[in-house]
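Given below, in the form of structure tokens, are the structures.
Derivation of every value follows stated rules applied to the coordinates shown; laboratory data play no part. Everything numeric here is computed off the predicted structure, so don't read it as measured data. Cβ atoms are built from the backbone, for glycine too; each structure is taken alone.
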Structure 1
Amino acid sequence: MQVLDSRTDEWGIITVKDDGVYRVLSFGAGDEQSRLLKHEAHVLQHEYTQAMLLVLLFKTPARVLLLGLGAGCLATALHYQFKGVHITAVELRAAVIELATQYFQLPYSKRMQTIQGDANSWLETGLERKVDIIFTDLYQAQGADQNQFQQAFIDNCVKQLKIDGWLVINAWTEHQATTTILTRLKAYFPDIRTISTSSHNWIIIAGRIANSDTKQVLKQKANELSKSLGFSLHNHLNRLTSIN
């Protein structure tokens, strides 16, 4: 791949690469934080981000909060899928926001707000209006930001959610070894579902109100969503496990 841009900030190197079909954002050697299909920017390429959108089977959002922007692929997919949705993304690194805007077709829209800041600190004040879904995907080159699994972080996420809102956390399979995360979530969320991906991500989808849709209804919803999302949700849905 051709290197289009490479920058270094206090957290490390950020690189943008391109092979003519795909564009990739990396935070370190051998790392691929985001991948964009250039001619269909709204179609998610990474398995873990596709799995995160299983939450759309349970909630159609009007307002979404993204904690961690990356190249903005998730924001782009949501912006394309829901014509009226308002998206707020909080990203620690100013350079990441600049690169997502310059190279990755991040939507320029009144419905898209990007805030530069530390999500952990920012959550303490948060938004004036509560949201339907929070996606938390806080990563650096060395791995997941452990703050997103702490009680204070979860407490602050809940404060930002509507009474029927959903929280989606991108963790790693190594986090399955501890029950602490799920125990903390159960205090607020009666509906918790998880999925492990082949890329070693462990996605947690937690709802403040339990969803009672049957498997058949969820499959029907997945059929419709898959058509507009540009990828199939069914493989992810088949591996989704209910915790409660």
Structure 2
Amino acid sequence: MKPFLILQLRPETDASDDEFQAFLSKGGLAHNEVHRIRLDQEDIPAELSLEDYAGVIVGGGPGCVSDAPGKKSPIEAKIEADCLALMPDITKRDMPFLGCCYGIGILGHHLDPGAVSKEKYGEPVSATDCRLTEDGATDPLLTGIPDKFEAFVGHKEAMQTLPKGCAHLVMSERCPFQMIRYGKNVYATQFHPEADAGNFETRIGIYKHHGYFPPEEADALVEMVHAANVHAPAQILRNFVARYRA
């Protein structure tokens, strides 16, 4: 069986390790079924071939693809360039791909550089109300997902328009493009399908000085995420792994 390639973008080790374990547990993956690359610490090997993988999963991170080059740290610029370098081959092959939060920015920017910005639709750290679109109701990755569900979000930029060739699968009132599909197998979510309340509590502690929310609100946000009813999104990750692991 081919492994899944997991690309991580978080330069904070605690956040990266927590996210990685979430991908494994929510996806039903064992360590020997994945190849993990922390892009803040290592380069994508020159000899890497996408043919060797069952699919690609991209995690979240504090960077924004819509930021001007001068506003990106060297590590953010490096991570972005590495991810974008893989997208032409992924979309050409229609390779199984699941981009989570930052991943929708990468996919959207690759397909249409003007599609992602901070103009509208940014969301504070919260559990947002999502619902399936007509296309989403019949998509195999959303099998078992109720028509309406809550999902954890927290992002400064968002997809403003749907790029050509994409299907719109999940929406919310605050951010219309919560999940999309390009072709048949390339997916991206604005929300975090891997995150439960514990994962978000960890991230609230790590990122409370990164501009997502006033630091003094951290305790209240932790209470909020534990009170939220966020369970359905993990099924998307399980469906992705189950569909493509063979």
Source structure (of 1, 2) for distance in nm of label points 7 Å out along Cα→Cβ at positions 94 and 110, computed value 1.6: 2
Among 1, 2, structure where mean count of other Cβ atoms within 10 Å over residues 14-21 as derived comes to 15.6: 1
Which entry (1, 2) yields the derived value 4.7 for distance in nm of label points 7 Å out along Cα→Cβ at positions 46 and 222: 2
Top of 1, 2 by distance in nm of label points 7 Å out along Cα→Cβ at positions 38 and 118, largest first: 1
With helix-only ellipticity at 222 nm (-39500 (n - 2.57) for each DSSP H run of 4 or more, over all residues; to 500) derived as -7500, matching label from 1, 2: 1
Of the structures 1, 2, the one that 23 was derived from, the read-out being relative contact order in percent (Cα under 8 Å, 6 or more apart): 2
Mean count of other Cβ atoms within 10 Å over residues 6-13 from the coordinates reads 21.0; which among 1, 2: 2
Label whose coordinates, when mean count of other Cβ atoms within 10 Å over residues 70-77 is calculated, return 12.9 (choices 1, 2): 2
Parent structure of the calculated result 17.2, given that mean count of other Cβ atoms within 10 Å over residues 150-157 is the read-out and 1, 2 the choices: 1
